[in-house]
Structure P
């Protein structure tokens, strides 16, 4: 298991792109912890593709309705700013 840091860009209800120098492979399951002022949102996703030394695209895999609601709250709060 590998851990690393990255910056999320292009966040949507179905996935995101993570700017990171870490190495991942398409099809790999990964967990994202998104740190917010109100706490940490933890989401699972599958790597769709990666670009060396730039980052990787993730398609979210929701295990529960509460995970989907947490993402929707995050998306709503980001559009309010």
Structure Q
């Protein structure tokens, strides 16, 4: 099952907001997860867990590890 890109981005932004408290309007698609948003490794794992729960799908760990930006992570859902 894949999601429309806008829905995938919304799921990722909501997960990042829940973990970091960063306002969703500041979570743009080209923002780097570590450098711009400031996720550490534990935050990243939690974001991925929330994304998987919200999307109802399991993401491959190796593929997820290559996600650098919000859009990279969202693309895994499309």
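None of the figures in this text is laboratory data; all of them are computed from the coordinates on show. Owing to the predicted nature of the structure, the values given are computational and were not obtained by experimental measurement. Cβ atoms are built from the backbone, for glycine too; each structure is taken alone.
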Across P, Q, relative contact order in percent (Cα under 8 Å, 6 or more apart) reaches its greatest value in structure Q
Comparing P, Q on mean projected area of the Cα convex hull in nm², the highest sits with P
Mean count of other Cβ atoms within 10 Å over residues 8-15, calculated, reads 21.1; among P, Q the input was structure Q
From the coordinates of one of P, Q, helix-only ellipticity at 222 nm (-39500 (n - 2.57) for each DSSP H run of 4 or more, over all residues; to 500) came out at -16000; that one is structure Q
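Figure out for me which of the structures P, Q the number 0.4 belongs to, where distance in nm of label points 7 Å out along Cα→Cβ at positions 48 and 64 was derived from the coordinates. Write down the numbers at each step before the final one.
Working: P: 2.6; Q: 0.4.
The correct label is Q.
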